[in-house]
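See the structures that follow.
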Structure P
């Protein structure tokens, strides 16, 4: 399951607010987050982000510098995001591209077939055996 937003900047307060919203979204999906992996950007090393991780009991892991394979799943998701959403067609503006992202993310989580999941969408791992998957199609 993927959660993403387009943010206006990379300040500590911005990424902390994003993490807060992401944790809430995952909680609504029935997913308990235990660890967060980030790169070594300044925003993730600041007090705001560190304090939020501590309050939520999250272990903060950092990628090795200049080693994208450390976070391979996120790197692969970004490639898919760019290929299937951002650059799949020309958009009239960034605003138009942004407007399409929630629909594409829903498709990615609920409908897109993933080879690593034997052709099932990511929601199938969360709701295995649940009727919501069949009813949602």
Structure Q
């Protein structure tokens, strides 16, 4: 008998996370290594754990994540969204808990493009009347 695997995709900035969630003992792997080793900072590890803590499932699920693009903060946000979406497949009753905390909201902010005739997206060259 094969185990049931739940899937969720998370995106933030340039990062894309594919999250595979299955019943287990609380192991979280990101690109083949422990998520605490991969993300380096405790704040980012906390961000990843937030949906699991909200549904009291820290030790109930094994999670395997493939993440690419962007920086560590964007990747942590993408993983959090992916885990939240995968948890909805596990039990639809989790929706009210996760939604209330704001973990299902996709952060649509992206880097604004640089415009021609300017040194950056919003910055302009110094103006002089004379």
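Each value in this text was obtained by applying a stated rule to the coordinates, not by laboratory testing. The structure presented is a predicted model; accordingly, all values stated were derived computationally and were not measured. Cβ atoms are built from the backbone, for glycine too; each structure is taken alone.
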Checklist entry - When FRET efficiency 1/(1 + (r/R0)^6) of positions 50 and 106 (r between Cβ atoms, R0 = 30 Å, to 0.05) is calculated for each of the structures P, Q, which structure yields the highest value? => result Q
Next on the checklist: By the measure relative contact order in percent (Cα under 8 Å, 6 or more apart), tell me the structure among P, Q with the highest figure.
Outcome noted: Q
Checklist entry - The value 15.9 for Kirkwood radius over Cα pairs in Å was derived from one model only; which of P, Q is it? => result Q
Checklist entry - If helix-only ellipticity at 222 nm (-39500 (n - 2.57) for each DSSP H run of 4 or more, over all residues; to 500) is computed to be -14500, which of P, Q is the source? => result P
Checklist entry - Taking mean count of other Cβ atoms within 10 Å over residues 26-33 from the coordinates of each of P, Q, which one would give 11.6? => result P
